[in-house]
Structure I
Amino acid sequence: MGRHADPTATRRWAPLPLLVAAGVVVLLVAGGLVWGLTGSEACETRRTVAVTVAPELGPLAQDLLAQPVQLDGGVCAVAEVTAQQPLQTVGDLAALDAEALPDVWVPDSSLWVARAGDASLEAVGSFASSPVVLATSREAVESLGWAGTAPGWGQALAGEQPLTVPDLATSAEGLAALGAVRGALGAGEDADNAVVQAVLAAQRGPAISAVDGLAAGRDGGADAPLVPVSEQEVYISNQASDQEAQDSSLVAVYPAEGSPSLDYPIVRVGSPSGDAATAVEAIVRRLTSDTARTAAVAAGFRDRDGSAPVDADEAGIQRAAPTALELDPAAVQALLARLSSLASPSRILAAFDVSTSMEAPVGAGTRATLARDAAKATLSLVPGDYAIGLWAFAYQLENGQDWTELVPTRELDADVEGRPQREILDSQLDTIPGRLTPGGTGLYDTTLAAVRVARENYDPTAVNSVLVLTDGTNEDDEAGITLDNLLITLAAEANPERPVKVIGVALGPDADLAALEQIAEATAGAAYSAVDPADLQTVLFDALRQRD
């Protein structure tokens, strides 16, 4: 999240000037090493150890490693501290030569180590820890009824309270929070969908930066957003000044299942030998010493035993360590990849079946009303840079053709004569139940026509697709194209420079899922079955964000 700093910034600190007094040596014993403020004559050879730390550790690491560590034979280990976003370090590990890399790396989370690929890394300890929490105002906590009973991760992030979703490419705490939601909901496909829906719902609201979200929490008010941050950031935010600490309403919410933690691993990079290896070991021992532990706790972190700062209660955090919630780094990486795929917008032409079979009763409504409601709910979650158009199809709806265009494909945020495209789509979806038409279903002709139109209006910056929702089978064999000819034509007209995939949704037990699967396979698309009406919204949502 950057801890209020420029996320691209890199700061380098050289060791502070030595305090030299002739004939005087001040010895500090820490972790079995002798640390000294020595004259230059005591360091005949200096071994520089490059130490890269997460930005929030910069000043702390500078102070801890300010003085050389005297080793045997007149050799001293001298730390050169750089504060850098972990994502940048991950990039450096993949791109730079060994001599340009740090010797010791302390990111905020082991999740970064998992992203470093084949780099030669060895975790050799932990500098500190800080649970991932949801920061908000005391008033929000009371309004939501969380003062006495903590919410679950899923309940908190899928509710009505505004949510600030940080840049997941750079925020370990944001990714850990979403990983916690996924784990709390069962870690399966439904859990993935719930996480993505929470992210998209947050993106549909007003854009709130993490810094502004924390400021809103400090200012108070029941509408303060939830901000996934480390506990230490809540502590620091409330310690900015005595006056702000007294007035601040910012508190940490600890979800019921427990909290994943930023574990600040101390990672040795590469395989040094000789004096270089000894120097690196000396710096590592300093970072794991009791002195380092005391300094970290004083700065708002927890130590390896979970101990909190003595003024925790006054700083908006709880003294007792929350239950540790373990995350699977591989699963979190898969979740990140899935979320990252949404960075590319989609361009979707959706065709809805309006044949009379859609009058079949479902619950308190019909298949048509179910499709309408599920589509409207899904539409509310889709980002504004998605482009969506809408067709209705049955049999010979307009001038002998089986389909009719209800809304041209445009970005959802586009202004259409004073109305946003999203609102126009929403209005036209309301008309679906009233458009039901007898005479059959022209599924194949509609599919081919939609693919051709989507290819003609192709957007190279987006994922282009056709979504077809039907509850029946093709009933236009005499006048229309057959399935075999449709598949042949789709293959013949395929353009690798303008790929258009077909996403088929089979609604109910009578839909021709087998045909939709063949069409999907021919276009590198996907086919879904929603036999259980309760599944339709989940199926539609997953179909709309289909990438593979």
Structure II
Amino acid sequence: MSQYQDDIQAIAALKDKEGSAWNAINPESAARMRAQNRFKTGLDIAKYTAKIMRDDMAAYDADSSKYTQSLGCWHGFIGQQKMISIKKHFNSTDRRYLYLSGWMIAALRSEFGPLPDQSMHEKTAVADLIRELYTFLRQADARELGGLFRQLDTAAEGAAKQAIQDQIDNHITHVVPIIADIDAGFGNAEATYLMAKQMIEAGACCIQIENQVSDEKQCGHQDGKVTVPHEDFLAKIRAVRYAFLELGVDDGLIVARTDSLGAGLTKQIAVTREPGDLGDQYNSFLDVEEVSTESMANGDVVIKRDGKLLRPKRLASNLFQFRADTGAERCVLDCITSLQNGADLLWIETEKPHIAQIGGMVSEIRKVIPNAKLVYNNSPSFNWTLNFRQQIFDQMKSEGKDVSAYERTQLMSVEYDDSELALAADEKIRTFQADSAREAGIFHHLITLPTYHTAALSTDNLAKEYFGDQGMLGYVAGVQRKEIRQGIACVKHQNMSGSDIGDDHKDYFSGDAALKASGAHNTMNQF
């Protein structure tokens, strides 16, 4: 017997026990409401989705073609529509998640207005967005099940009715894992722990944290990034793990992000107690010069290594710099150390999408941690077209092919769009995720800011047409007609906002006295 039928029987028994005071209660209606509210709390969601991610990680370890994907969200409606679209097109949500981007919270969700990605937005905005995303995903479940219940009520007995009942009993939820960005922790380890708790209670099963200095944090694709010594970062990883354990999400996941590839600065010289320890390894990358006690100036900071006094080069900003070209080596150390101290997945922030570059670092990591896996930012900060055309140009040139028809610095030009080089580059872009999952250990591919860009693009197109000579046709032809023909659920925007769910409830609560919105004069009937 299905959970739905079990609930009908259980509520019917409870109704009998309560006697005449409950005569107006319909057990099937109450069971429907239970089915439409499968997840009662954020912790229910976190526990459910953590298992999904763990299972997906195991499946990827067995077969790298089973990588996972997500798109970034800045509003619950955006996340809801993604999952509705995924279910419509693929009839499954398998291996498809949502990503919560700190960049988009800063740019779009702060009471201060648009902010740069520097952890200046309100801490609570992160948990608020997680909660909002899951509110909208749960509403998508309720809406879809409500439609099935209405079909069930009008279906003829027999196979047709049973088919609908089977869809209810085997309903695929829109609730999926969210990988949530906690930036650099928004303060010390205690602040990280408290914020992680909020995020987990809101439903997060996976928290991504980066190794930048919290109060110097920069966007991963901008300059001026400053990293912290490993022990500082590991304390925050442990803080997140303790938050998961305290709340009973024992298999919660932590993504340890390293920004070392593009970060040439540190605010602190690491504490070291003996040669070769983690602090000593961090300090070994500093750009130093040998000094003597006589040549030291007032206020100099020096470290002693192998019997020598070494002065790290300190900038006017009071920051210390690392030696040039040590970024990849530092990334490898960051990743190994994080996995050895409680992280589950890695994120290496790069300056371009290049499989050989990513794969080279992963190869070094896997010499120590054989099953190391990455979450990778397929970032809109990369010029994908130019990057891949240049990669193909370099490949063709190395193979001795004639590239005289192309100007490498101008390969973004539309004049190359139909060229052999451009078509080869597009094919590499198309297969990038599958190729890098196979060759560079990338378990999860995400785009951080896709809906930021799609909203801007679609709004630009609508404004150009509507406020131009197309007038209302700009909206009708460019939006509504496409919604109808593509089967976009939002064309019935009253239904999407929950009007039909409300009508169902009015029936439950008031019976024949219910004043419902879905009558003959509802213009949504035109669709």
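Observations, loosely collected:
- Which of I, II yields 3.1 [distance in nm of label points 7 Å out along Cα→Cβ at positions 75 and 187, calculated]: II
- Structure with the greatest value (metric mean projected area of the Cα convex hull in nm², set I, II): II
- Among I, II, which structure scores highest (criterion: Cα Rg over 2.2 N^0.38 Å, for residues 83-170 alone): II
- The greatest value of mean count of other Cβ atoms within 10 Å over residues 299-306 among structures I, II is that of I.
- Label whose coordinates, when helix-only ellipticity at 222 nm (-39500 (n - 2.57) for each DSSP H run of 4 or more, over all residues; to 500) is calculated, return -10000 (choices I, II): I
Readers should treat all values here as calculations from the given coordinates under stated rules, not as data from a laboratory. Just so we're clear, the structure is a prediction, and the values are computed from it rather than from any experiment. Cβ atoms are built from the backbone, for glycine too; each structure is taken alone.
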